[in-house]
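> Structures follow.
Derivation of every value follows stated rules applied to the coordinates shown; laboratory data play no part. On a predicted model such as this, the values are computed, not experimentally measured, just so you know. Cβ atoms are built from the backbone, for glycine too; each structure is taken alone.
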Structure 1
């Protein structure tokens, strides 16, 4: 059951893992909002990178009815992006509590899924199995 902090729903590592491993939840977009060098050091396999600094210029292209989980290093930047999403009319947004510091499952390295051209299809996570 997600916890609400500062008006934003937060999901735990267990809940995020369940989302990532449940084929029925592939319609939930999980997005890493850190900087490219952080993402390349270690990220959750299959999820795309869209740095938080790029989001304001792209926000109008996001599906406002879709559901999102945002990830960063500690959960603070992704919380700020989550609040920004809400201010722009995207209500189904969750912050990953604890960020990558709390992630104790597999990680990938390198520029696996960096968004270079934005569209909703590019936000879909890649299959890692």
Structure 2
């Protein structure tokens, strides 16, 4: 099987806007995204994080740094401020090399963010 560049989507919702909750939620999500898709650290290309405008306590990428990702490019951006959007939400897109076909990638939606994509949430 050929190794290809793949994108894995995920999201989680924080219960409160604190640095500790940001770390807990982001670490949980990144770990599950990598585990479910058989991603090793050396397979990673980059990770994009977005956070809703109501999250101000910390950067999601800073939380992910506790996972030994020092050599992986990480970047944060602010999610669009859409009326009625799910509050306190972090979205993640992992870019990785994988042998999995695109339709075998498991996207991960945790906590309250499972409401964003009930078709993909487990």
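> Of the structures 1, 2, report the one carrying the highest value of mean count of other Cβ atoms within 10 Å over residues 5-12. Write down the numbers at each step before the final one.
Details: 1: 16.1; 2: 19.9.
Largest calculated value belongs to 2.
> From 1, 2, which structure was relative contact order in percent (Cα under 8 Å, 6 or more apart) = 42 calculated on?
On the way: 1: 34; 2: 42.
Matching structure: 2.
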